[in-house]
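The following blocks contain the structures, represented as structure tokens.
Only the coordinates and a few stated rules stand behind these numbers; no lab work does. Since the structure is predicted, the reported quantities are computational estimates derived from the model, not experimental observations. Cβ atoms are built from the backbone, for glycine too; each structure is taken alone.
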Structure I
Amino acid sequence: MSIQPAIDGRARPWWESAVIYQIYPRSFQDSDRDGVGDIEGIRGRLDYIAGLGVDAIWLSPIFPSPMADFGYDVSDYCAVDPIFGTLDDIERLIAQAHERGLRLLLDFVPNHSSTVHPWFAESRSSRDNPKRDWYIWRDGAPGGGPPNNWTSDMGGPAWEWDHATGQYYLHTFLTEQADLNWRNPEVRAAMTDVLRFWFDRGVDGFRIDVLWHCIKAEDLPDNPANPDFVPGMGEKFLVLQHHSANQPEIHELAAAFRMLADSYGERLLVGEICLPVDELMRYYGSVDAPGVHLPFNFQLFEARWDAATLAAIIAAYETALPPEGWPNWVLGSHDAPRLAGRIGDLQARVAAMLLLTLRGTPTLYQGDELGIGRVSIPPERIRDPQDLRQPGLGLGRDAARTPMAWNDSVYAGFSEVEPWLPLHGSWPVHNVESEDRDPASMLTLYRRLLAVRRRHASLRTGGFRLVPSDEGVLQYERWDADERLLIALNMRSETRRLFLPDGAAIADVLASTQALRTLDGSLAPDEGLVLRIENA
């Protein structure tokens, strides 16, 4: 497999060479001493973000919300929750991010709103309210009970009985998150106005939450039972989501989002889509009806961490991409256990090199640049509704959302009072101030890798090909008209051989996950290298 460099003569959109940095606002920086992060806190850390070498910020939701799911239950799409600040604050953040060359993306939550949103209050007020059909209401099954067997991703049925009007409403997630009816043109128009509201204020794009869920099968048939279900998987896996998600009409909706974004110039749409690769590719759309620019590629989240597995994933993904599709990669998020906790400290350094040297747009999650490992949340401090509703299944997301550690002071510089979630246990060591002074720290490594990526066009938009390697080693080339790079990643804790392509010699070591050393034809245990090569 060989992918040629992006040298077709057309101007490349900014996001093809960019690195996106995800911020979970509740946990980044508290500026008003309430234990919760806010927009002013983010604004005060813009120099840190720019200094990392990233190009864009994605903020998890900052809209008004009762916080049943910490912002993913929106009660007003065109305002800012007071816990985070004001509309003036977000406009000031956008402007000051732009001054530093940073783009800013917001999190758009279209599948559902909070049940305290005025739209839903009207919808549930009576069966003949004009907004009744803005949500999905149905009578119970003929023998009683919910209309069908759909399950909530948070556990239990996906239907909630409303005594006042004698019908059930659909909620794919919490009962406090009622699903909007995207088959209703008025809903589409209202939510399109939301996107315009934020585009008009200078937002550079959106990450679209659970995009693949937005359209349901029109007659709402039962989902088929999951033949592979075993206890402990979580109740949402009792059935296969054949009718409750990923419907054909969703691509029309994605194309409409894309048309609007493109009308504002170079705006970016990132779609959260948790589907197999062949289905994921459909969200790029077609030449005549483009979809989202970047359907999120989550494959590295749950992949077995070995070279052969990753090589197969990379090859299959690159091969599946449509001609105009641009790849993307992500290793951490507010929903996934911490990277270093999943694969260990040394391999987390190798993973950083992988993320920032693969072809495509990488997304980096706040705190992963500090090497935060496994995080334990005491039972009395658990806040995640998914964990509280299905305890003991390991579904909790709090461990990914602990506050950012800036120094070794009592609350790690995040706040002057006790934070809403506890700090990660290693915060006296894994914090920005401490790692900033350490030339061997994870933070220093990320800065070096991001600087190398910025300096070398071959890493941003160059060609890509997997190359033969020793067992347990992942090797690939990146190149353009001016240079040729070899990335070698040893995923074993033992010495392996470094294979150079035929006729090639090492010209320079651009980056290493470990201390620089004299190369002897081998890779040290858990070592990753970015090498400039030339003809021997």
Structure II
Amino acid sequence: MAAPHTTVRYVRVGGADAGNDCASAATPCATVQRAIDVAVSGDELHVAGGTYTGVQARETLTQHLYISQSVTIRGGYPADFSGPPDAALYPTTLDAAGLGRVVVVAPGNHATLDGLQLVNGEAGSQNGGGLFVSQASITLDDITFSSNRAEFGGGLYFVQGQLTIENCHFSQNTARLGGGAARLYGGTAVLSHNTFANNTAGLHGGALHVTTGQTTLQHNRLTGNTVTGGSQGWGGGLHLSNGQATLVGNLFSSNQAHTGGGLRLFQSQATLDANLFSDNQAAIGGGLSLENDSTAVFTNNVLLDNTAVTAAALNLVNTQVTLQHTTFAGNENGLVVNGGQAELVNTIIASQTTGIVNSAGLVTVTATLWDGVAQPVVGTVTQSGGLTGTAAFANDGYHLMAVSGAIDNGVNVGVMADVDGLPRPIGSSFDLGAVEWRDLAARKTVQPALAAPGDLVTYTIVLDGPATPGMMVWLTDTLPAEVTFSGPLTYTAGSGGHSSGVITWTGAISTDTAVTLTWPVQLHEDLLPGTQVANTAVIASSNGIVPSTTAVVTVPAKVYLPLVVRP
């Protein structure tokens, strides 16, 4: 069966709506709503850069756009539609000017929005100032939600359906009650690589308020979000209640609430892997508060410099929690347990007034490094394999340096990667905390490895894998006497050069991006058969000299077959 034909509809500020089916780039429509109205399910709308205003009432709702069928709307096109979309170069803004919502998706449809800015939506005492989606599915990519207001879900309100949000930006949105940036209720939601910054809610979820359903958050940044409402102000970054969530690689930073500065979990189940909670503030649970029959598994998470007035960075109330390879640092107080059960394995607790306070629960701790903790334990805590030493963090406050007492002092709990996704273990055993320490890896190769005199060969050096982000590296490579630099020298980061047979390079190496250097050389014409040309670079970092592999080119020896004389 052939796929249905998709018609592209075109919209540009200054176009014409009357009698126009919007199907020609030469004669586009003036409003996006006109293009939606003449479209059929499966059509795609291309919207040129510009600001689109105006609202209309449909189905008792007032909004800038009412999406009544399954369509794709892409912004960021040049005015003549001559090139591909570029939302940064040709910003496409849908502006409700405070007169209604920006976009509403009717039930039963699937919409895709890409490269648009949804601004100044106003839902009054209703929900979803920027975007309202109920019993529908929607995919959002590179959408900006800014200065939208509502009762719930200042930027976005979503209930029952399927939701995908990627590469989107939520800022300065406000909800009087819950979900300053977004309120998600039921359904299935996947949020990845989004930014939630400086959004505000009155009661729950300064950035996100999620209830029921299944939610996945991966590699999002939730920063500077606030819940303003007194003792019922919950979850500065995220408030999750009665739901299931998986959180991987997210940053919760500088969020504020009364309870759960970064995150509050209430009667929910969650898996948290490789998240960073830093500089969040609350009266209770500066980083996180997990409460009322919640269950959670923590792996490779970092709680750094969170502030709580009356409780710790992590507050547990009647919960069941397992924490594996967790780093607590600079939080004043680490963990408070009020009922339930907490099991900590391979933990670093450093630079805090208190480490663990057990008021009314069951707490077991295995393999812990204590560094600069005035009162490690208050209450009954069952401990084994603990040690006192120096955490020796890098400048970011949680990556390890070579002298750390956490190195090789953990136990195997089946966690085979660290917070950066790099493999564990390195060395004789597992490291404590979220990071597995490793030195920089330097691998040098040459192609081809067999070459004749006069041939060109290419050296490649790959530098990667340091556990310390931004590690400075200095490389010097004195070329062998048997070769002549041919050039050019190329490198993917940093700065380098060649002079008189010496390659030099310097730069910072991140934990997740390798740096590659390449340069060709020519073998001398007079090299004898069987000659091996060996070359090893000298590489230094802040941890000292880094071993590098040796690259060897071999000039094949000539083989003489025996002369056989036959009668």
Structure III
Amino acid sequence: MNLFENLGLDKSLLKAVQELGFEKPTPIQEKTIPHLLTGKGDFIASAQTGTGKTAAFGLPSIQLTDIGQKQTQTLILSPTRELCIQIAKDLTQYAKYIKGLNVVAIYGGASMETQMRALKKGAHIVVGTPGRTKDMIKRKKLQIGNVNRMILDEADEMLSMGFKDDLEAILAKTPEEKQTLLFSATMPEKIVSITKKYMNNPEKISVARVNVGAENVSHSYYMVHAKDKYEVLKRIADLNPNIYGITFCRTRRETKEIANKLMHDGYNADAIHGDLSQAQRDEVMGRFRKRQLQMMVATDVAARGLDVNDLTHVINFNLPDDSEVYIHRSGRTGRAGKSGKSIAIIHMRDMRRIKDIERISDISFKKELVPSGKDICQKQLFSLIDKIEKVHVDEKQIEPFLPAIYEKFESLDREELIKHFVSAEFNRFLAYYKNARDINVDHHSSDKQRNKRDNRRQASFQNFFINLGSVNRLEPVKLIGLINEALKSRNVEIGRIEIMKKFAFFEIDEKITPELLKGMNGQKFEGVKVFVEISKEKPNFKARPRKQKSDNRKPKNRKWKKSGRKRRFNKN
């Protein structure tokens, strides 16, 4: 068995590594550490997050540092603040038994003065983001004329984030006689151009595409229409009461929208994205690491540096454009010998990308059916029972309250008491999923939907008005549930739905008009008495609903008059 002792590391580093629980080097560490310790040639490594890259380049960089020289000898660039901080933290832990070695992190969003003071005291190893590093060099606060090692970590991400010019400006300031190391999960053309320009006959290695721990990760997908993706995300969370995972979105805007929806719907979630200040990002990530948050919504870039070993789920709200990025994401779960789940929420057009991911890796996806309301309620019920069964009872604390409690419940027998306790927590799931629809689609859905639309054209629909809108938290799925409950059936053809602020319109087969009016009128929804009638005017379903105002009438006795580029109105 290959151990760290065989790689040529000093005793002080071996002691720190042992205390951190490292026993067997990963493939990237086996190949990289001896090369850096004994050779001076340039080096390119293809490896993803979770393969142990930081120790691979960090341990030899520490060992090769001349502590007697105060100049910066190793410069490490990373794409994000989080990853920059994480690398600096790891290197500091590795060097805990090496007295006098200084590691300094420089990144945007934090005090420049504080970082300048740290550099002035002497920084043997500097870890920085491209923008802040370039700024410090320009201000002559960071001197890199004596750099022996230049390390580019997550190089593909730095280029995708637009740091190409910054990278080239920094590389141009470093000595020609240095060792350059490049680590990247993927190798796009931009990286190849940089290697040709700034590296000399680099040695190339590649570790397995699949991340460490991937053998413990199951891969599955749910196929639904795009409009139902958020509903699937909620059902995944409800089916897994102890979920602790990251949901990946494509854009910063989508990340914020999904996180806000989850928080609004009562889920223990938050987001991390580029619009947050460093203090806000640290606060959110701190809560996530402490498991005060169960679900983190993030983009790939924002999640860099978020190193958590106990994730149960990685959820792809959108599949990434690059198939290798999916492997990168999934490697965040199933670590340290634990099992994990990587789930993709897709629609029919995404099947090609699923096949691409399977083709370039050793994994295979399993198609899963979106859990039904009954499945979720059953899982939540037994989770609640387990929670009650295992709860710690502090006899001393509750003893003074027991007589009053016993008196309160003396009218209930054992079976009734159990039903009441369970229902107190469980009723909201029963209410929400009472009429949950099947949102699964399959490869033949296009034909089914086409036939369904043809049937709708043949059916004669009646337009209805209902006195509920978005202010009442009405959603299409809830309106459909109301209709199904009123008609005691789920087989009624429902047409288009348009939900406004204070009211809504919907279409339904005109043959059941009397039955619908009788069943729906008088019901209650969110404490509001339901009123339904035949719509006297046909709503414009094709137009996008606009926000309703309390009074959108034009002012009386006024008329519009153009004035330059603005519009104003004057009294007659």
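Work out FRET efficiency 1/(1 + (r/R0)^6) of positions 162 and 242 (r between Cβ atoms, R0 = 30 Å, to 0.05) for each of structures I, II, III, then name the structure with the largest result.
Working: I: 0.70; II: 0.95; III: 0.15.
Largest value of FRET efficiency 1/(1 + (r/R0)^6) of positions 162 and 242 (r between Cβ atoms, R0 = 30 Å, to 0.05): II.
Give the label, chosen from I, II, III, of the structure having the highest value of distance in nm of label points 7 Å out along Cα→Cβ at positions 138 and 218. List each step's numbers first, then the result.
Values: I: 1.5; II: 2.3; III: 5.2.
Once distance in nm of label points 7 Å out along Cα→Cβ at positions 138 and 218 is worked out for each structure, III has the highest.
For structures I, II, III, calculate distance in nm of label points 7 Å out along Cα→Cβ at positions 82 and 186 and state which one comes out highest.
Working: I: 3.0; II: 5.0; III: 1.9.
When distance in nm of label points 7 Å out along Cα→Cβ at positions 82 and 186 is computed for each of I, II, III, structure II gives the biggest number.
Matching task: -12000 is the computed value of helix-only ellipticity at 222 nm (-39500 (n - 2.57) for each DSSP H run of 4 or more, over all residues; to 500). Pick the structure from I, II, III. Before the final figure, lay out the partial values.
Details: I: -6500; II: -500; III: -12000.
Only one of I, II, III returns -12000 for helix-only ellipticity at 222 nm (-39500 (n - 2.57) for each DSSP H run of 4 or more, over all residues; to 500), namely III.
Which of I, II, III yields 0.10 for FRET efficiency 1/(1 + (r/R0)^6) of positions 322 and 394 (r between Cβ atoms, R0 = 35 Å, to 0.05), as computed? Walk me through the numbers on the way to the answer.
Details: I: 0.45; II: 0.85; III: 0.10.
Answer for the origin of the read-out: III.
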